[in-house]
Structure 1
Amino acid sequence: MEARNIAFYKFVKVDEPQALCEIFQALASSLGLKGTLLIATEGINGMFAGAIEDVKKFEAELFKDPRFADVLIKVSYSKKVPFQRLRVKVKEEVLTLGLPEIDPAKETIPYIKPKELKEALDRGDDLALVDIRNDFEVNHGTFERAINPHTKSFSEFPEFAKDLKLDKEKKIVTFCTGGIRCEKGALILRRAGFKNVFQLEGGILEYFSSNKGGAHFSGKCFVFDERELLNANLQSDSEE
């Protein structure tokens, strides 16, 4: 069975996360999906996989909720479902940081689309790429000349931003796996005084999807499922 893999998130106010948890748990379970969905008052963050048509049914139901109608779904395919079980749970934050003043539901940093970034890199535009991911992820692959914060966890990123030695007017483009860490990371950079910050829409996964061959990216992208590493064709080593 070919599996459809999706990754998605949305920072938006969720008044009753437990009620939403029960709805999504029942829906995903009825469709036989596996993966993880985190729900908090700040939004949702999920990765699911299953039979192609079943995953598409989940997406259709997700889009029916006005809060999630504009969610960007990052899609890839695999020969089997790369998750062992289904987890839908409520947490304090869908992206743990512990800084309530960093709230992407209230303040959003502008996006740059994957094709726009590639064109800018093709031209050699003067910009700084900042990898928001942790060191072990960066070591598997990243954009050429990207800045590595050398963090072990996302909670260390504010300290990196505070000490980042770049001109405050420099154009900065942040990126991560699927985009969620950039939502908070780019805000942290703005709070650190950087005035010209953008975030790569959809992260590396959407960049690979939009730019076949993954120009300007060296190595592979680490993902948090059994595939572990995806190449620029969004395939794991066993499926190349």
Structure 2
Amino acid sequence: MKITILGNNGPYPSPGGACSGYLITEGDKNLLIDCGNGVLSNLQKFRRIEEIDAIILTHLHSDHMSDMMVLRYAIQIKKNRGFDINPIEVYAPNQPQEEYNRIDIPGVFNLKPITKELSLTFGDMSLSFSEMVHPVTSYAVSIASNDKKFVFSGDTSWNDNIIEFSRNADLLMLDAGLLSKDKKSDNVPHLTARECGIVAQKANAKRLLLTHFWPEDDVKNHMSEAQENFSNVDITEIMNIYDV
């Protein structure tokens, strides 16, 4: 599997950046995880829209799904102009209901809800999900293929589920939306970079990728915090490709 970083900011993009979006490729299968602001533009540098087999939205905050609103136009116009394009399979939490209904567009997206019990298969990739802790319903996703395991937390605050769900991951990508100095209480919606390192260490992960950065943070500080507890840490870089 390969992971291409199409966007790694939140909750808004840096100059020339993009919010959450990750292209997962294995063989001839292409999955898009999250579709925040700027992701659709970057996606097309690697794959045509018609080549996307499915979209997984970890949750329905705008920085993870706002480009779905313009993707609908792309699909609709391509169909009207005679392109051979099918509706895209989309999986997302069904809450908040208003946001879920907004992307329930027949003929454009085949929308289905994510649940804890959901399992999906695309080629050699097997997907499973675990609910996280966030102001809206949010899921982590695990993708296993050819004895390799990739786990992405989505957005979450500290919870034990992410440790067990990430157990023995070859590549673990975590929401590092905060530095420890910015965690003013336990009631925050993101992991700190230090907590990301603890999760990776406790889960016995092989490699940790940090993502979902506030645009004005110096990400070298995130790296330093995470390395306090786990040594094999990288910072996601937009447009970079990572092997699992």
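A few remarks follow.
- Origin of the value 16.6, where mean count of other Cβ atoms within 10 Å over residues 53-60 was derived from one of 1, 2: 1
- Entry that produces -5500 once helix-only ellipticity at 222 nm (-39500 (n - 2.57) for each DSSP H run of 4 or more, over all residues; to 500) is calculated, selected from 1, 2: 2
- Of structures 1, 2, the largest value of mean count of other Cβ atoms within 10 Å over residues 181-188 belongs to 1.
- Which entry (1, 2) yields the derived value 25.1 for mean count of other Cβ atoms within 10 Å over residues 29-36: 2
- Value 8, 35, 39, 16, 3, 0, calculated as P(r) over Cα pairs in 10 Å bins from 0, in percent, assigned to which of 1, 2: 2
Quick note: the coordinates plus some simple rules give every number you see, no bench work behind them. Just so it is clear, the model here is predicted, and its values are computed rather than measured. Cβ atoms are built from the backbone, for glycine too; each structure is taken alone.
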